[in-house]
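Down below are the structures I want you to see.
Each reported figure results from applying straightforward, stated rules to the coordinates on display, with no laboratory input. Just so we're clear, the structure is a prediction, and the values are computed from it rather than from any experiment. Cβ atoms are built from the backbone, for glycine too; each structure is taken alone.
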Structure P
Amino acid sequence: MGISGQIDGIVAARLKLIEMLASAANQAQKDGKLAAVTLPEAALERPQNADHGDYASSFPLKLARTARANPMAIAAELVKIMQPDCQIADITAAAPGFINFTLKTNWLTAQVNSILAAGPTYGNSQKGQGSSLQLEFVSANPTGPLHVGNGRGAILGSALAAVFTAAGYRVEQEYYVNDAGNQVMTFFRSLYARYQQSLNVDVPMPADGYQGAYMVDLAKEIVAEQGDRFLKMPEAEALKELGQIGLLKMLAWIRKDLEMLRVKFDVWFSEESLYKSGLFEQVSAMLRQSGFVTEREGATWFVSTALGDDKDNVIIRGDGTPTYFASDIAYHYDKFVLRKFDKVIDIWGADHQGHVSRMKAVVSSLGMEPERLEVLLYQLVTLCRGNEIVRLSKRSGDMITLREVVEEVGADACRFFFLSRSADSQMDFDLELAKKQSQDNPVYYVQYAHARISSILNLAVEKDIDYQNGDVSLLTSEPELALIRKLLRLSEVIEMIVDTSEPHHLTYYAQDLANVFHSFYKLCRVVTDDAAVTCARLKLVEATRIVLSRTLGLMGITSPEKM
């Protein structure tokens with residue numbers, strides 16, 4: 001009943017109010033009370049002051065300029081036309097030109113039963129209508145362990161996947177494995193050097209090699225498994241075979257890191273497959289025929305300027321090696337043309353900002369609307385302990401890996417903290433705060449609310465209270481209604497995230513909901529001597545558990561019953 005329940009609930013109520021606004025404006029024009037101008041889109045927002053009602057609209061303000069009328073006069077005229085009904089208690093005009101809507105108390109309380117009926121699907125919608133969405137994220141080079149920044153991208157993608165799925169999209173999560181190109185060859189040479197050194201062969205590390213301690217550990221692991229057999233091979237053969245073993249081990253390490261963070265991918269896509277399959281050559285020939293690929297200055301270029309970019313971009317260097325951009329052209333052809341995704345979201349680090357416009361140009365060159373590709377960029381993460389910035393790993397003396405952070409603070413704290421800021425904001429990750437078991441730690445505060453709810457419901461079971469037929473119309477006090485109103489926000493938060501691709505709103509909502517529940521708990525005793533009130537409040541508490549658990553679940557965070 002999740003989806004149908006929502007259509008009958010707050011989503012339907014909001015849509016109805018929007019329709020009422022548009023209909024009233026049309027009627028005012030027919031009656032000659034409003035100039036016959038093009039009407040702006042009717043929209044609603046939540047008032048900052050709860051005394052102003054459940055919803056507000058600035059529709060009269062938007063209309064005032066083109067209609068050449070006073071916005072308050074427009075608001076008053078529209079309010080005259082619109083009439084309260086079974087859902088709406090009051091419609092009022094407010095300066096300087098707003099229309100405020102207040103929902104009826106008995107309608108609000110009835111939504112508690114809708115939440116209970118929907119259960120774990122509460123908040124779902126069919127906004128996506130089954131459209132296919134590919135989310136590609138992390139995609140770090142398999143040349144080393146994941147770092148904290150990769151973790152931020154991982155959680156952004158994972159949370160978005162959950163939200164878009166809840167909104168009726170068919171979502172596929174993909175990791176693009178950069179297993180071709182110069183960096184992979186550098187990894188192979190670095191590993192070969194460390195392998196030889198582990199067998200007491202005196203060879204230098206490549207000047208541009210991967211110097212991290214993990215390379216030494218990786219080489220020793222391979223020596224333990226394979227012995228010295230690669231020393232007996234021609235260097236080119238040893239490089240390739242040893243390198244492939246190392247690459248698979250690094251990918252296994254990365255998978256483990258992500259599993260610890262509760263991030264799973266549906267597809268691991270190999271960059272090298274684009275070349276082995278001949279797809280890159282096929283796409284290049286097609287774009288050359290269309291005039292988007294040309295040769296000059298000893299290199300092959302994608303003519304990005306023909307599609308509005310500020311410069312052309314090399315796809316094949318003078319030495320014949322392809323650039324990352326070359327791979328991305330074929331890769332996005334595979335996404336849009338071969339696999340036919342309706343929408344693609346790529347999540348990249350902020351250092352890839354210059355790559356966005358040319359990828360949009362590629363999508364255009366393939367005959368697609370560039371809006372079908374969305375690129376989210378996330379900023380750096382700074383680790384700290386209180387006021388002290390942490391730069392190096394205590395374990396290895398070099399970079400701090402994502403795994404070390406997850407092991408120290410846990411997956412729940414990592415996921416919440418990584419989501420707690422918008423992707424385009426730099427963030428400080430306080431390791432000490434993430435471990436605190438106090439209200440100062442936001443994830444602890446939210447999870448504690450769920451644990452408290454579980455304790456109340458367990459008490460009801462111990463006292464053998466059957467509240468299934470509780471009368472929710474008894475929930476009329478301000479703390480009770482404030483909690484109901486907050487519960488009904490979940491579907492709006494989901495829609496907002498789908499519209500903006502900003503999953504940090506989940507953390508804000510979770511904290512707000514926990515705060516309102518804690519306030520309700522202090523002001524309204526749940527299990528009382530009044531059996532009817534007890535049953536009604538237990539229903540409200542269970543509805544809160546459903547919504548809070550759902551919110552935590554969308555973030556990939558557990559809902560503990562005890563803390």
Structure Q
Amino acid sequence: MGKTSYDTITLRTLVAELKRTIAFGTLRHILQHDPFTFVLAISHRSKPFALLISLHPQFYRAHLTVQPVLSANKAPSFLGHMQEALRNTTITSIQQLQWDRVLIMHLQKKASLLHSNVKLIVELTGRLSNMIVTRSEDDIILWCWKQIDETMCRYRHILPGLKYIPPPIPSGIAVRQADFGQFESSLRSFEQETVLHGLVKTVQALSTLVAVEVLYLADIHSERLISSLTDGELERLWERIRALFDTVQSGQESPTVYMNRENHPLVCFPIELQHYGLAPKKQFKSISRALEYYYASIMSKHERDDARGQIQTALHRKKVYWERTADLIKRELENARQGKEYQRKGELLVANMGLLKRGLHHADVIDYYHSDRPHITIELDPKLSPQENAKAYFRKAKKAKTAKGILEKRLLLIDQNLERLQTYSLEFERAKDQKTLLAFQRKMVDAGILSEKKPKGRRTASQKRHFRTFCTSSGWDVLVGRNNKENDIVTFHLAAPNDLWFHARGTAGSHVVLRRRQGREEPDKATIHEAASVAAYFSKSRTAAFVPVSYTERRYVRKPKGAAPGTVIIEREKTLMVEPKLPQG
């Protein structure tokens with residue numbers, strides 16, 4: 001897999017390409033290929049373009065694509081909101097937020113509609129990657145792909161109705177605004193660290209990959225301590241950093257993908273990297289083409305490695321299971337082979353019946369089957385008569401004989417399965433290419449060795465929605481958690497800060513949320529009473545004639561650190577006495 005991520009210099013180069021190709025074009029529609037991947041269909045001067053945006057936690061990226069994209073079978077509600085806000089808008093500007101991995105597109109609708117001017121903000125920040133639509137005039141969030149509340153982040157919340165707050169400015173000095181003195185002072189503050197780590201901390205937008213490149217160009221070993229650098233070496237290093245940023249800023253790009261010996265991509269970057277020396281490489285006319293090739297290759301390898309890992313684990317687990325089962329069957333078979341002994345003891349009890357009586361714990365009898373006629377001791381159940389003890393031994397003998405046949409057949413089947421498993425393992429080792437591996441994976445599913453692979457990724461709203469929902473008589477939505485875990489989801493993941501939150505006072509019960517409509521319309525008293533009645537109904541006080549119910553805005557409900565699911569602290573609450581019942585609407 002590639003060693004680099006989608007860094008800020010790559011995004012800077014992409015933004016320049018987008019300005020040349022799709023600026024002032026029309027965004028026609030949006031497709032969703034998988035839970036993480038969106039494609040914006042754009043037309044500009046009668047020419048079609050497709051901008052791919054992936055919010056995958058590992059393979060996050062944005063670039064133009066020429067590959068055909070299939071839309072998901074069922075579009076989530078988020079995509080519907082996006083379509084409504086962005087379809088047939090003009091892209092008036094495209095920019096990068098400072099030197100950060102944040103892409104901003106300003107969009108304008110020609111028609112005079114509410115929220116006609118919006119921003120599409122794409123944050124390409126790993127597991128926190130997000131896509132957000134805001135109003136242009138005040139940056140109020142209209143929709144977002146991933147909601148972030150106080151349970152996920154203390155200082156920055158991404159929720160509809162809130163003002164958009166950009167990610168924190170990357171630490172370090174900005175190369176285009178700083179001078180050598182600032183660079184030297186900042187870098188020297190990390191004097192006990194290696195120059196590689198110190199550079200990444202000192203300079204904004206300097207990824208580890210770029211830091212390695214400038215150190216190579218400056219002829220400075222990356223593992224040297226900063227305290228060992230001379231003034232001349234620092235000046236040479238600063239010159240190399242400035243030169244690299246000047247190359248990027250001037251648009252002198254040469255998008256390149258470097259390969260390893262197996263012809264797998266190692267890194268994709270907008271300009272050539274000298275420290276890769278004579279490594280195999282592929283060069284492209286645009287950063288989008290380079291990124292498309294790079295990510296298609298590394299994701300294909302990732303899928304192959306993932307499939308190989310799953311198959312290998314399944315084969316090993318099945319082998320261990322069958323070997324353990326075989327050991328159990330062998331032990332049971334040893335017991336089953338005692339059938340002849342049980343039969344002999346039963347017959348000896350019958351032969352000595354006249355000497356036995358009820359209540360004995362054992363019987364000392366002559367073994368007529370042995371030539372020496374020795375005395376042997378046979379265990380008895382004192383609660384049974386001599387005849388019943390003999391019948392019990394005959395039943396054990398019959399059962400052991402039957403079990404022996406069954407166990408021998410099962411053991412034979414296990415041996416056959418282990419032989420088949422060995423054949424599968426050899427076939428798996430020969431499956432090298434993607435097509436053969438996928439065919440073998442299907443074969444393992446059909447054989448019952450591998451479970452049907454479930455699609456990964458972020459669950460859609462419809463998949464998450466297992467909680468109860470009601471509608472008041474005046475048309476307001478009410479959400480109800482069914483257990484402590486759902487209470488947390490309803491309260492901290494689905495409710496907006498200005499939604500109303502209800503809970504029966506002094507007793508266990510569900511968290512209930514009355515969702516406010518767009519425009520922050522205030523619910524009337526009757527609607528509030530209906531929502532409170534729902535909270536009373538889904539509490540342990542349901543059988544009471546009237547129940548006290550506390551309510552407040554969701555912004556005043558918080559979860560104590562480390563508290564169990566469903567546990568909250570509320571402030572500024574009001575209390576209503578209501579009858580427990582469900583809405584009639």
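Odds and ends about this structure:
- Highest-scoring label, criterion being relative contact order in percent (Cα under 8 Å, 6 or more apart), among P, Q: P
- Structure responsible for 52, 34, 18, with semi-axes √(5λ) of the Cα gyration tensor in Å calculated and labels P, Q on offer: P
- Comparison of P, Q - label where FRET efficiency 1/(1 + (r/R0)^6) of positions 136 and 256 (r between Cβ atoms, R0 = 41 Å, to 0.05) is highest: P
- helix-only ellipticity at 222 nm (-39500 (n - 2.57) for each DSSP H run of 4 or more, over all residues; to 500) from the coordinates reads -16000; which among P, Q: P
- Among candidates P, Q, the computation of FRET efficiency 1/(1 + (r/R0)^6) of positions 224 and 328 (r between Cβ atoms, R0 = 41 Å, to 0.05) that gave 0.10 used structure Q.
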